[in-house]
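A.B. asks: There are structures below to look over.
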Structure P
Amino acid sequence: MSDVVRYELAGPVAWLTINRPEARNALSAAVREGLSAGVARFSADEAARVLVLTGAGDRAFCAGADLKEMAATGLKVPPPELLPQFGRTIEVAKPVIAAVNGAAYAGGFLLAQSCDLCLAADTATFAISEVKVGRGAPWAAPLPWLIPPRVAMQLLLTGDPIPARRAYEIGLVNEVVPAAGLHQAAQAMAERIAANAPLSVLAGKRTVALISELPLSAAYAAADEIWRPVYESRDAQEGPAAFAAKRRPLWQGR
């Protein structure tokens, strides 16, 4: 890990924080390396059940690439693995929540888009701003699966930011909360997820993505295979037993 990316554990919840508030949490090489290391650490951390990704300060979640660094290096076509893209360049089996505390522009939009869930402060804004600086957004290919295609088109062609409430209306954001309560709201959602049966959570995450890649009949068949080990697990017996005994279930993850 590095000084510009922090990894902290709060109970079963890991917090990964981009810590460059003076640069609006822009994606310098050190930040990109720190994010990759942090995600790998989360995946290997048995104590962490859910990851929350956020930015330091209250101005920006992440303003995108460090354009000064980009100009200095003369970067042309960035490789996909330049930045960890969940589900594309890096696989994360456990759930990831974006806690968007300010501007999520360009690469910051990418990060919010690729998380499984997204909470936003009421002061947050979102933009695919690459068109403003002549850069590209190939990572936006799955965006019409998340939001209406014409809204995706508007975001890509205008580069104009939208407020958190509009992001919620189009389905990009799960919840909008007061800025002062964002950390608490993200922690609470992560803890609710972490309290559930681990195998069911992992299978649920895998199931959601099926219909984006497979015809419906094939998605059903794949889902049956994903969920079979869940039904056959000890936890599948523990849940009903705990309900009948009026006690909290003791999940074993097997």
Structure Q
Amino acid sequence: MRRQSVPIVVIALATVGVAFFVLPLLGLVLRAPWRDAFKTLAEPDTLEALKLSLIASLSATGIALVLGVPMAWIYARVEFPGRALLRALTTLPMVLPPVVGGIALLLAFGRRGLLGSWLDTTLGIRLPFTTAGVIMAETFVAMPFLILTVEAGLRSMDRRYEEAARTLGASRWRVFAQVTLPLIGPSLAAGAVVCWARALGEFGATITFAGNFPGITQTMPLAVYLLLETNQEASYILSLVLLVISLGVLIGLRDRWLGTA
């Protein structure tokens, strides 16, 4: 196969673009106090933030799977008036500034919100500034990534397998469980992992809707923000942890689920 020549201008611009992304990450790696890394990660506050981050992000991913897969199926398979608008509204958090998303959650589920006031007075449920509020904020921001990924998988799959199963007498639920889900398995796995990574790194909506209370709502990104003002070297270590997780997600998606070399 003949190697295509690349213009020097393209190489130069691409090099600048790569450096724009690599240099900040390199600076983080080089400036991190590696000798104190274990001590920093073993701090009770750090472990608490990491524990809360894992619980909240995994819970958000679970909720996204339960609610997002049916939504993706409807968007991919059902024609109805206003589908495009509804799809845009439910995926808007992908491009919405996270702080704006947090404010929107407060106005909907806060003590004086559209639904929050009823929850408070009738059921005694208060979501803002609680661990449940963290999970809600992360779900709000991360679920659209799963919806779009699963929807793309549903649109690209060969539906003849589903039709063949129906002609053999399989029920709708059996077709979905034994045919559709396995066929969109890679998309479902990729969407879940991206959703989890986005939830793990969520900051703006979380601090706006749930606050920054250690042991209750302080996740890893919030802990990094707080340490940046009080202990910068410790914030570098926690940032590296999030960096490694994010890098692992990207590499895993590329090599395992997307099937590219």
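Values in this text are rule-based calculations from the coordinates and carry no lab data. Model, not experiment: these values are computed from the prediction. Cβ atoms are built from the backbone, for glycine too; each structure is taken alone.
A.B. asks: Assuming -22000 is helix-only ellipticity at 222 nm (-39500 (n - 2.57) for each DSSP H run of 4 or more, over all residues; to 500) as calculated from a single structure, say which of P, Q it is.
C.D. replies: Q
A.B. asks: Which one of P, Q has distance in nm of label points 7 Å out along Cα→Cβ at positions 35 and 227, as calculated from the coordinates, equal to 3.4?
C.D. replies: Value 3.4 for distance in nm of label points 7 Å out along Cα→Cβ at positions 35 and 227 corresponds to P out of P, Q.
A.B. asks: Please compute volume of the Cα convex hull per residue in Å³ for structures P, Q and give me the label with the greatest value.
C.D. replies: Going through P, Q one by one, volume of the Cα convex hull per residue in Å³ peaks for structure Q.
A.B. asks: Right, next: Figure out for me which of the structures P, Q the number 28 belongs to, where relative contact order in percent (Cα under 8 Å, 6 or more apart) was derived from the coordinates.
C.D. replies: Value 28 for relative contact order in percent (Cα under 8 Å, 6 or more apart) corresponds to Q out of P, Q.
A.B. asks: P(r) over Cα pairs in 5 Å bins from 0, in percent, for residues 107-210 alone was computed and gave 2, 11, 20, 22, 17, 14, 9, 3, 1, 0; which structure, P, Q, did it come from?
C.D. replies: Value 2, 11, 20, 22, 17, 14, 9, 3, 1, 0 for P(r) over Cα pairs in 5 Å bins from 0, in percent, for residues 107-210 alone corresponds to P out of P, Q.
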